[in-house]
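Just so it is clear, none of the values below were taken in a lab; they were calculated from the coordinates. All values derive from a computational prediction rather than experimental measurement. Cβ atoms are built from the backbone, for glycine too; each structure is taken alone.
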Structure P
Amino acid sequence: MIRLRLKNFGPIGPGLADNDGWIDFKRVTVFIGNQGSGKSTVAKLFSTFSWIEKALVRGDYEKKWFERKGRLKSQFLSYHRLESYELDSAEIEYEGDAYTIRYAAGQLSIHESQGQNYALPQVMYVPAERNFISYVRNPRELKLSSESLKEFLAAFETAKHALRGSVKLPINDSEIEYDKLNDILNLRGPGHKLRLTDASSGFQSFVPLYLVSQHLALSVQAQQQNNQPPMSADELARFRKGVKDIFANEALTEEQKRVALSVLSSRFNKTAFINIVEEPEQNLFPESQWDMLKSLLSFNSQGAHNRLILTTHSPYIVNFLSLAIQGKHLQQRLIEHKREDFLPALYEVVPEQALLLADEVAIYQCNERDGSISELPYFEGIPSDQNLLNDWLRTGNELFDRLLELEEAI
């Protein structure tokens, strides 16, 4: 289990009260809460420490390089624009499959874990600011201050250039195609064709998220099947140096060299996709939010070690996850009672690739008033509808009832 524990960092105060403070990052992990409650802060810290762990496994830098005083703040927290948060009393601990990383009393310390199987991940942070990328006609000319947004833009450009023909989108019976000659993405729908830059804000937010998520999920899946896309220039240089060092080591037997080469290759063969998405519902109608979520869950199901992390203000996201969990429960019952003939009808409601076991999902509420975090309770495996998002739906109804009472009193 990959998990994170934090206190006194930015909007996060005491953190999670239960589970000894540990936030478990399961196959699907969701953070809900008001603006400024710390949802994105937790997601960004998870992204940061996941990347550090990956860099340690690949041997990008030595452990002492990461532990150098001030490096966490100046180099890694600044990547996600978190460097302005005070670290004097902060306590952050990340426990991964390969390393445990702890920050306390101004010092970062790293310890290698023993006996854990580590799946080298492709980590992607999808920022909420993604919608403007579609709107700008020449995004490569932009001068961006956010490193995470720059990385997402680079991933979007890669995904765009990898398009072959048109790609069917899960919303509005539409598809996207890339005009390579003019470097333009076109959106096609029933009876119309327009540039993505001229499309609705919902498409401008959704298309970058969809294309990048699909491209990276398929890339990782291809690597798992030993049909690898080319390494980056830096990865290739490190790989070649590693191969050269192995063959130059006269102390190794031929068998030991083959084993060393296998280990080296596995360090660069990504076998997991960690997709961290801010506000996936951005500018989308509820029906489209469901279609979007089914797509993200489908991409997530393509690898045994994949993880999907969401921050959201949408009550529909939580309710739709309940559908995915209930659908999995029903699937198991149908198979148990040998009623597989009903499965196609089930998959019409919730696609098989979007089904989720209850213990594969964790939903956390962040409280902006006291900096606390709480895990959403479950009732018979289904996330409770007693949560902050649904509470405000009920509050709206209650306020309307009060207005009706005042009107009746006139």
Structure Q
Amino acid sequence: MSTASLEIASIASGGDGVARHDGLVVFTPRTAPGDLVEADVRVEGRVGRGTLERVVRAGPGRVAPACTHYAAPDRCGGCQWQHVSLGTQRAAKQQMVVDAFARIAKRTVALPEILGGDGWRYRRALTLAIRREGTRTWAGLRAHDDPEAVFALTDCLITDERVVAAWRAILAAAVHLPAGERLRGTVRWLEERPLFVLEGGTEWPRLGAFLDAVPSLGAVWWHAEGRRRRIVADRRPAEVPGASFSQVNAEVSARMQADVVAAVLAHAPKTVIDCYSGGGDVACALAERGVQVAAVELDEEATAWAAQRLPAPSRAIAARVEDVIERLLPSDLVILNPPRAGVDARVTAALSSRPPKVIIYVSCDPATLARDVARLAGWRIRNLTCYDMFPQTAHVESVCELVPEAA
């Protein structure tokens, strides 16, 4: 390892600053474009990895982080970009999408529009590691440079204050949690109440005492070691869905969903296949407007929730998309909204052999979006829009509208 002076030229897709040194591309976390920094650099294969030691000259997009956990000693890894202004973050995300298409799909795309809301207090879900040492119990996030270092979180400035308050109530009742030094929990805010999902432990003898101590919780799910997740307490009204249905950023999610529905309806389809449909919000919005929708989702709980709301002849199907897409085609339009890994190659193959008139691809990873578009020969990008769903992090959502080349 050697100390080097680096001038940061850009931000990589993972959030690290990018510089060149001695013929190497060097990636250094917690740096911003235009920064001149001193960093310890180690070589890993064909690239360098830098550890920031000192900012010699701040770039124009560098700002002071608002959260005390972001800097030493906690070095929180929940955010990557609190040291970068919101405008600089969004410009970097736009460029990430353009670069992914150029590098992976070998396509040139114009700089897409990016839409977003407030950069703070937007998260309605927060997952924390729970640790115990003797009589002490704490919960927190991991250091960005040490995944085993879990600090005690006092606040999270990108998380809804109601979610943070629910976590404080849970930790105040931590004596009643299952035994075990390493648990994991998620609080989600849904329909005006917090929901709690706990992972870990084998027995929960003091569950009743825990529920009495935290009466604000609308429901509790428990994923015990070696067992499937199950609901162990439910105080919700019957019409409120499960813990997996809350949107992390409700404001931007609603904007993106409305834009997807409008983009679909602009093509006046009679039939739509909604792949990776989640709880079915988009499918229901389309069905209410007379579109016949086949909503495909692997999660059985999500499928059941969609099935309750979808009017016939629309339907919800619990299955892997790649297992059923062939028999559901042809269709006027297909929506793809896969997880970060993108779609299975069998999906793009089916869409290439029996093409719909339009594909609307909702992506949470520019790299897998570009890869999957590259697999779809004969299609052109009609529209591409980005959404800043997760400010202060390197994640970006995209909606890509694809039509046949001849259209």
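Quick notes
- Entry that produces 1.9 once distance in nm of label points 7 Å out along Cα→Cβ at positions 301 and 333 is calculated, selected from P, Q: P
- Entry that produces 0.35 once FRET efficiency 1/(1 + (r/R0)^6) of positions 5 and 133 (r between Cβ atoms, R0 = 30 Å, to 0.05) is calculated, selected from P, Q: P
- Computed over structures P, Q, distance in nm of label points 7 Å out along Cα→Cβ at positions 53 and 117 reaches its largest value in Q.
- At a computed 0.35 (FRET efficiency 1/(1 + (r/R0)^6) of positions 109 and 205 (r between Cβ atoms, R0 = 35 Å, to 0.05)), which of P, Q: P
- Structure from which 13 was derived, relative contact order in percent (Cα under 8 Å, 6 or more apart), options P, Q: Q
- Answer label among P, Q for the case where mean count of other Cβ atoms within 10 Å over residues 181-188, calculated from the coordinates, equals 14.9: P
- Origin of the value 2.4, where distance in nm of label points 7 Å out along Cα→Cβ at positions 189 and 389 was derived from one of P, Q: P
- Origin of the value -13500, where helix-only ellipticity at 222 nm (-39500 (n - 2.57) for each DSSP H run of 4 or more, over all residues; to 500) was derived from one of P, Q: P
- Per mean projected area of the Cα convex hull in nm², for residues 317-356 alone, the highest-valued of structures P, Q: Q
- Identity of the structure behind 23.0, 68 (criterion: Rg and Dmax of the Cα atoms in Å, calculated), options P, Q: Q
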